[in-house]
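Chemist: Some structures to go through are shown next.
Computed from the coordinates by the stated procedures, all read-outs in this text should not be read as laboratory data. If you're wondering where the values come from, they're calculated on a predicted model, not measured in any experiment. Cβ atoms are built from the backbone, for glycine too; each structure is taken alone.
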Structure I
Amino acid sequence: MSTADDLPYRDNAELMQALQGVGESMIERALLLRRLDDGDGATRDPAGTPDRLETLYLRANRQQSAPQLLARQIAEFDADIERQWQRHAARSAASVNARIFVPWVHLALLFRLDTRDEALLLAALLPELDSRYEAILQTLADEHAQSAASEPNREIYTALPGVALLMGDDTASRIELQQRLMSDAVLRGWDLIELAPGTRLGTLMGGYRLSAPIAAYLLARAAPQLRLDEPLEELRADAPLDALLVADSVKAQLTRFMAHASADAEPGSYVLHLQGPDIAQLQRLAASVFEPAGMRCVRLDGRALWQFHTENRRSRATLFSRVRQLGRDALLCNRVLVLSHGQWLSGTNEGTEDLLDDICKLLLDSQRYFVVLNGPARRIADIAHAYAGHRAIPVLIRTSAPDTPMRRRIWEQRLSAFAFDPDETVLTQLVNQYPFTESQIVRALKDAASRALVNPEDESADELLFEACREETRRDQLNVAQEVKTPYRFEDIVLPDATRRALAEVLDHARNRHRVVDNWGFDRKHPNSRNLCVLFHGPSGTGKTMAASIVANALNLSLYRIDLASVVSKYIGETEKQLAQLFDQAEAMNVVLFFDEAESLFAKRTDMKDAHDRYANLQTGYLLQRIETYPGIVILSTNLLQNIDKAFVRRFKFMIEYPFPNAEQRLRLWRGAFPAATPLADDLDFPLLAEKAPLSGGNINNIAIGAAFLAAAQEVPVAQCHVMAATEREYDKLGKVFDSSEFTWGGDE
């Protein structure tokens, strides 16, 4: 049968009342002890003592003044105070078992406070309950503390000499008091209390008080706010773990992790290390894992930590103190800290110092759980294994980009929230053409919806979706590549029939890769079957770059031209580094890579007469390896096929020749070179130009632009004379002899 001594606290008010009773007993004992030390003199009643506290002084002054009797009465108080603390401990345990949340009980349990720590905390709490308690404690203090109390605008601090009397009157008790108020002891180590300026523990001069967040927390006025310069972002679980669009294997791993950690009664820490391409998804996973246990996640951004560190003059002590406070407040608020952008703490960004080990160790000091997103796997594990404070277990769980079936599920689920309803063909193209993460799909849909608000009739819903997806692929820029943007479509290019059929086959291959590779299982038999590597060869100006742009536009992808001169470095190892960065970025963006003048790296290999030759061959080999494993489309172009090493030919799935245009094709090029709005004179003779000027499409376009500017300057339509003048300039650039007499019908007879 339960008694009043082991009933749980009903609420925080009842606990405060009980602690206040313990505090008053401690004060009355100290008053008696003061009388014992001062002889027969009565204890002075300080001004402003609350009426309900007058009994403390009355009882103390009514006690027998004989030293033996006072000592016996003090001993009786000691026993009574001990019983009150035991009753408090029993009721606190009962409150925990009854799942009644009381801030004081929660704090004492988290930081493993013993009775002496709680007594010190109580001494600082009493003035927060009623500031006139401080007057009593000041009465118990020495002359220095009393004079300090009289200073104007003085903040309330519990005087150390008064607390010394509460704790005990012997040397051992005073030494213990000093030790418990040291910076590395629990009360100050976790910033539960703070010393008054100028406090000297060795002489028990000065005082201490509750830190402001802890005072508000214990009085149930406000929970601590987790913040650096700004409050930390809370990560809410959008859905239960089972409902998230992530691989079942990842869900199973997370479920097993939480089941094991929850059942583990041994003290220690768990570091949940989540890695994957979609950081927003990783945050959702973390929030969903801990939500059923009643814990919410907050994001601790490595960039914000570094900014805080920089703004505080890179003082490690200041940074580490704040991180310890965050650890304290996370415990009190039942929050899980989620560390993101850890590279800003690991010294990998220019101008940053390495703080990662120390930050992780500080979190391990206090947290049962904390989460790291996309940190260095081996290093995080090593930090946990090397931690000596207690057992620390790192758990690494990796997610990958969604496969084709998962992407379809994401598109289908997310489309329902937007006013888009693509047919099966368009949906299949979106799924297959853009290997996006869930966050990228959501951003693309939001972008398309925004475009639809202002362009409801200019573009169809499908066009808006594709354009938004293309913009999403352009979110990041390649360091050594330039985006090529053109409006060209397949019908715009003039090609021989064989070349046109080959280009159409490339597009068919690209559109059906997912069916063949994923659905028919070719990726299991042929690891690089997803790659599509194409070589365009032929004279300059025959449409190779235009064809590359058409491929990208037809597939609604972005095209990036790589300047090999900016990639190839004279320093050993730098070229491979540049290429690795290029392909890693391109794979994440899912773009078409276009290497122009590819013969510069794919020239016939040398006989390796020196180290430079060997290194050049190594560069070529590395580039080939990355091209073959790139899951997207790579197009290479060369004007000098004869300079390409034959050993490389087998690496290309398609080799398409772009021959010099014949007269019929040149006629089509001339007719297509001038936009419809261009005013043309009647004397323009396109058949004559096509017959007499053996030029490529690129040269013809240059002439058309030059002629247009000449006509515009004269404010007349474009005439044959303007075209002839522009043709002469183009011949000069090509090093050809221009003879205007040849440009007549029968001029070659």
Structure II
Amino acid sequence: MTAVGTNVKRKDGIGKATGRALYVDDLTFPGMLHGRTIRSTIPSGRVTSVKHALGADFTVVDHRDIPKGGRNIVALIVDDQPCLVQRTIRHVAEPILLLAHEDRERLLAAEVHVACEADKHGSVFDPLASPQVLKEFTIEKGELKGGFAAADVVVEGTYRTGHQEHVYIETNGVIAVPEGARGHGSRGAAHVTVYGSIQCPFYVDKALRVMLGPSYQVRVVQTETGGGFGGKEEYPSMLACHASLLAIKSGRPVKMIYDRVEDLLATTKRHPSYIRHRTGLTKDGAITAMDVDVVIDGGAYVTLSPVVLSRGGIHAAGPYRCDNTRIRARAMFTNTPPNGAFRGFGAPQTQFAMEVHMDRIAQALGMDPVELRRRNALRAGDTTATGQVLKEDCSALRVLDEGVRRADLAGKRKRYEGTNRGIGVSLFYHGSGFTGSGELKLNSKAAVEVTKTGVRLLVSSTEIGQGTRTMHAQIVADALGLPYELVEVAPTDTAIVPDSGPTVASRTCMVVGKILQRAAEELRSQLKGMSPAAYFRKHGPLRVEKTHVPPEWLQWDENRYRGDAYATYAWACNVAEIELDRDTYEVRPLRITSVCDIGKAIHPAMALGQIEGGTAQGVGFATIEQVVMKNGAMANAQLTNYTIPTTLDTPEIDVVIMENPFPEGPFGAKGLGELPIDGPAPAIANAIRSLGVDVREVPATPELVLSALRSRLSAERHHDSLTYGAAPG
């Protein structure tokens, strides 16, 4: 009856393969209207007038239609983002007006009948020049001055990463259904149900309750969802608020589905970053001091920038030992659409900087990059930058050694000398679950109940393609000693399931899965040897609900950023092999070896898919995914010129799954979803460096590679002129 560790059939497999699974755009309701958003076209200013010449058959909503008792905000961390602009515009594509009509073609043509006038204000697009800080903190360990005094060598460098767009296969979309409405124009609905492509249903639930006020009851139902990657963590709250306002005013269901251009233009992206390192080392390569400055571009509103910055800052020192560390981190305001959650949540940016910096350190010391990492890699008993003592499931050296061996890094490095092929390595880690005391604050819940045929699990964790339903059912099946086929998964409906916390932060398996395991084990004890079906026939319903219990030893000081940042970490090593076209300067990844310690692979095939998918996404981040910003807006907001890796661009990916169990995870499992995206970009940049091209920024487009090569050649000519007295140039 063992399900954990085997490749059982996916719970959602047949429905998706046959087309029976219904996505939000597959749904219709009687009398349904279509909705759309009228947005600002300037990055900063003040609205002076909004006029329209639309017929009475259009439903028109502005900020004045927020119900009495409700608030014109999209509730999240800080109440700074309005649901609809009242006066002040802070970014291009900010929503000003909402329209709905039963004829979608007339709706799409309606924008010409709307006139929004505004006075333009000065804008800031450079986070380094911005006067407004959205979030800042400092991590300090040891004594920095003394650490640098003990150094024989100091290496400095600045590193940059750009925006990245999620490009989930299904764009954002919701349907809001007012209950009890009596036709067009009715304002009497006191209950709204939102169906949608949603990653975190209780985020949407909270936002709706705050915006609508106490007069309205709210229910949120996740429809089948075509990908999220963090892009459907916070943004659906905005869209759900818009659809609900239109539904309430019209008294009819309203569907709002973004096309790809609107989705690219208006929704959140990965935060661009600017990271400066100053590192002190002894001659034999031991790190004595690290001074790191992290700046991320938050955009026009706070959204999730504080927690993205937290994870990025905590991971900024990489998986390395250092007794004297300072990490200063800031999220800055700019007049651009807000940036938000994206797989990795800040760690891909900061670990890119750390890993590229490590290769530059090795170069400065004349040391092998792998040996430098071995010399400094964290081990069990070491402390991280926040002072967390690592336990026996620390696997930095294990994944590094296996990655180097598996890829034959030393042998290929020799074979590639003098060719246009390069090879590079990255070592990285990722904290599992919410940072610090975050899991305690969430107070997540999950339940298991008996049914007529077996058991049903109830969680608000969402299936967005990664296999949540299947993995959770495997855990419950083994905890109960039941066949996997007898475990059902309840629909993700806030009227049915408990709040299990958001489906983010590499927590869905380790944290929510552990709650389910505990609930199932208690249910098993209450069954007293009876099968669930037999118990149900004899005694009726039985349900066990459990709440997350953090490890007793976990301590975190949120004000000082000291203590146990995460219950545990997953560890990985990437070795990237690339080919550089000397005519076009295009970087073509050939092969990536990815060795990952994830504690326990609950479903090995899905774990493999997560690693391959995250790696491919990291390849895009490293090489071709370039968001071009012009006057505060995405200038290439279409998939013809914002390109993501196709099968032709994706290299061979060789995956090794290691299992160094975390005792407090379900059957030893750690987090997995975010880890694979942290390492490809620095490994690729380091492979380019092995060809003599100093790349400190991604994406490493042909233009950037050519610029770096020209800088090197210019420096070499300058050096020659000083050495030999040659004429400049």
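Chemist: Compute distance in nm of label points 7 Å out along Cα→Cβ at positions 76 and 700 for each of I, II and report the one that scores greatest. Kindly include the intermediate steps, with their values, before the conclusion.
Modeler: Numbers: I: 11.8; II: 3.2.
The maximum falls on structure I.
Chemist: If you don't mind, another one. Work out the source of -8500 here, i.e. which of I, II gives that when helix-only ellipticity at 222 nm (-39500 (n - 2.57) for each DSSP H run of 4 or more, over all residues; to 500) is computed.
Modeler: Details: I: -16000; II: -8500.
Working through the options, I get structure II.
Chemist: Can you spot which of I, II the value -0.95 was calculated from, given it is log10 I(q)/I(0) by the Debye sum over Cα atoms at q = 0.09 Å⁻¹?
Modeler: Details: I: -0.95; II: -0.82.
Matching structure: I.
Chemist: Moving on. When FRET efficiency 1/(1 + (r/R0)^6) of positions 156 and 444 (r between Cβ atoms, R0 = 35 Å, to 0.05) is computed for each of I, II, which one produces 0.05?
Modeler: Working: I: 0.05; II: 0.25.
It was calculated from structure I.
Chemist: Work out the source of 2.3 here, i.e. which of I, II gives that when distance in nm of label points 7 Å out along Cα→Cβ at positions 204 and 260 is computed. Working shown, then result.
Modeler: Values: I: 5.2; II: 2.3.
Corresponding structure: II.
Chemist: Something else: Out of I, II, choose the structure whose coordinates give volume of the Cα convex hull per residue in Å³, for residues 20-323 alone equal to 150 when calculated.
Modeler: II
Chemist: Given that FRET efficiency 1/(1 + (r/R0)^6) of positions 92 and 388 (r between Cβ atoms, R0 = 41 Å, to 0.05), derived from a single structure, equals 0.50, which label among I, II identifies that structure?
Modeler: Numbers: I: 0.85; II: 0.50.
Of the structures listed, the value fits II.
Chemist: Separate question: State the single structure among I, II that was used to calculate relative contact order in percent (Cα under 8 Å, 6 or more apart), giving 8. Walk me through the numbers on the way to the answer.
Modeler: Working: I: 8; II: 16.
Of the options listed, only I reproduces it.
Chemist: Ok, one more. Can you tell which of I, II yields 0.95 when FRET efficiency 1/(1 + (r/R0)^6) of positions 404 and 652 (r between Cβ atoms, R0 = 30 Å, to 0.05) is derived from it? Don't skip to the answer; put the middle values down first.
Modeler: On the way: I: 0.75; II: 0.95.
Clearly, the read-out refers to II.
Chemist: Can you tell which of I, II yields 0.15 when FRET efficiency 1/(1 + (r/R0)^6) of positions 308 and 428 (r between Cβ atoms, R0 = 35 Å, to 0.05) is derived from it?
Modeler: Working: I: 0.15; II: 1.00.
For FRET efficiency 1/(1 + (r/R0)^6) of positions 308 and 428 (r between Cβ atoms, R0 = 35 Å, to 0.05), the value 0.15 is produced by structure I.
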